[in-house]
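**Student:** Take a look at the structures below.
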Structure 1
Amino acid sequence: MKFLIDNALSFYLAQALQNLGFDAIHVRDVGLATSSDQTIFEYAVNAKMVIVSADTDFGTLLALRETSKPSVLIFRKGTDRRPEKQAKLIAANFSNIESALKQGAVIVFDESKIRIRDLPINRIR
């Protein structure tokens, strides 16, 4: 599983994840540092990567497209913003979220809980 770290998070998060044995890159490593969320979204789809962000707009893109890929992992306000802590939080919970990420999910790390929403997100018509 490959992680694409969005510009809303530190590029040090990619390094911290790599140090823990994960395959992770930051958007700036692939020339997407100033790209729109939509461009980053498309890159993640094509590269089969999980987007890691603090930006909830990726959930909106998933809902609008009614698609199950890419999976998105979101750090909400109140979670520790230090890259080492974020990487350790992902690593500590990886066995519990890995299957959902493979199937397609939005996973939200809040201050005190983890929420998993399976994809696709279907709009009410």
Structure 2
Amino acid sequence: MDWIHERLADSLAAVLALSGPDEEAILANLELVEVSIVSDEAIAAVHGEFMDDPTPTDVITFHHGEILISVDTATREAPAHGHALEEELLLYILHGLLHLNGYDDLTPPARDRMHRRQEEILQQAVARG
């Protein structure tokens, strides 16, 4: 977690510099963003309750500033993306922050734009060492 925390300050500045085009960008107005790393079981329960889909997912972002991340999903997906677990978790945090800053991933063009942004920011964070 120290590795992630060290990279979040610069990464947050990069996210804030990229206001999204599709939604209200609220990130700059939030006093606090809470990131919770949970199991697939826990995220599936939230996914079912709030999005009517009881399956696990990687990230759920609430517009009051809460980001839930599945460590189980990150553990499974990291090797497929060529990431260490810490990088995959940081990617999911960046994804949630971009949602809070006005990005959505509801259409293929919006998803592509958002994923490009999060990958660019992740690569910058990883390059910092």
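**Student:** For which of the structures 1, 2 does the calculation of FRET efficiency 1/(1 + (r/R0)^6) of positions 2 and 106 (r between Cβ atoms, R0 = 25 Å, to 0.05) return 0.15?
**Tutor:** 2
**Student:** Continuing with this model, one more query. Assign the value -12500, calculated as helix-only ellipticity at 222 nm (-39500 (n - 2.57) for each DSSP H run of 4 or more, over all residues; to 500), to the correct structure from 1, 2.
**Tutor:** Working: 1: -12500; 2: -18500.
The read-out was computed on structure 1.
**Student:** One of 1, 2 was used to calculate relative contact order in percent (Cα under 8 Å, 6 or more apart), giving 25; which? Before the final figure, lay out each step's value.
**Tutor:** Values: 1: 25; 2: 31.
Label of the source structure: 1.
**Student:** To test your reading of the models, identify which of 1, 2 gives -0.61 for log10 I(q)/I(0) by the Debye sum over Cα atoms at q = 0.15 Å⁻¹ when calculated. Walk me through the numbers on the way to the answer.
**Tutor:** On the way: 1: -0.61; 2: -0.68.
Derived from 1, not from the others.
**Student:** Given a value of 12.1 for mean count of other Cβ atoms within 10 Å over residues 26-33, calculated from one of 1, 2, which structure does it belong to? Don't skip to the answer; put the middle values down first.
**Tutor:** Working: 1: 16.0; 2: 12.1.
Going through each structure in turn, the value belongs to 2.
**Student:** Where is mean count of other Cβ atoms within 10 Å over residues 10-17 largest, in which of 1, 2?
**Tutor:** Values: 1: 19.4; 2: 15.8.
Looking at the calculated values, the largest one is 1.
Every number in this text was worked out from the coordinates using simple rules, so none of it is lab data. On a predicted model such as this, the values are computed, not experimentally measured, just so you know. Cβ atoms are built from the backbone, for glycine too; each structure is taken alone.
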